[in-house]
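Presented below are the structures under discussion, each in the form of structure tokens.
What follows is calculated from the coordinates using simple rules that are stated; it is not laboratory data. Every value quoted in this text rests on a predicted model; they were computed, and no experiment measured them.
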Structure I
Amino acid sequence: MATSTWLMAQLPSLPSTGALRVLAISGSLAIIAFAWAFWVAQFRKLPLAWPLSPLLVGAMTFLMRGHLPRLHQWLAFAVFALAVRNAFVYRGPMRIASAIGAIAWAVALLSARHLFS
């Protein structure tokens, strides 16, 4: 019990309000939705390159955030474009997951623009 309490105390907390909170929540929701689409593709034994691409480019975006800001911006837009592409190409749960991911990523992009511009 004490270990789990210690672990929870180590996690960062979200700000109570503001664009940073929106950015964190919407970005997390987008990543979860992209992972859901990837899982559905694995379950249905579909090619994995397109469903995996928003996750991989999203990870690259995260890694470039402080080092190469211009590349970070373009990669963030590429994640959105890939998610929209997947939402139009796939059907069923993969379409829903990709659309949720695209919308959440768009909200994160707008929040980031508000915070850092």
Structure II
Amino acid sequence: MRTGLFRGVGKKKTVEEYIALAVGYHRCSERVHNTALKMHYYLAKNTAPLGLAPSMRGMALVNLAAMENGYRIPVKRWDGLAAYPRLLQRSREFKKVLEQSDDFPNLKHINL
């Protein structure tokens, strides 16, 4: 899925590349980047493949990782994304799975 946020950057192939791109775009810390990667690896290990585009999965994980670390990415920052409702839906789905892990204690207190 090509989004308006990453137009002109070139096509990426992996979720890890989109996580790095989204973290850089939103100027998040390295901590958010590491948390998003940790979430990605947890989901890859504990769920079946979702058939989701790497860009959407990466953006949803960066959104959750930012919240886990006490930073909220404002809706206005996602302006170029036509599929923002889908991003929230996927974030909710991922959150349900990630809440089962002790690695992400703050997710239980976050409302999406």
Structure III
Amino acid sequence: MLSSSDYILICIETPPSIDLEATEMALALAAFDLPVQVVFRGAGLFWLLNQEPRKEGGKSASKILKAFPLYDIHEVLVTEDDIEKYSIDIKDLLSHCKLISNNNLATLIQNASHYFSF
């Protein structure tokens, strides 16, 4: 795990929408070699299911998320509690998803140099 102040944490808690700002922000930060951690929780978990673009000619959230490893975002985090709450099988999510406990999430938030919540 990264030490204090070594990373920017982006937490996505809202359901998928036309606006891909949170995921695009993660890519933009990573493009400038800033270490980024991304956690999906609550209704935000649904971003990690396969999706089509939400508007004609728009980008697909799934395609953007699949590009994360190209920007050195090699894992996205989801909480064990939310997986259970929504009865989602981790195998249905992107392959680079990693389960974490709520305790570990609290530590990630506390140790992040910056924290953004969407």
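Where does the value -7500 come from, among I, II, III, when helix-only ellipticity at 222 nm (-39500 (n - 2.57) for each DSSP H run of 4 or more, over all residues; to 500) is the thing being computed? Comparing all candidates, it corresponds to III. Work out which structure the value 65 belongs to, where percent of Cα pairs over 12 Å apart, for residues 16-71 alone was derived from one of I, II, III. Source structure: III.
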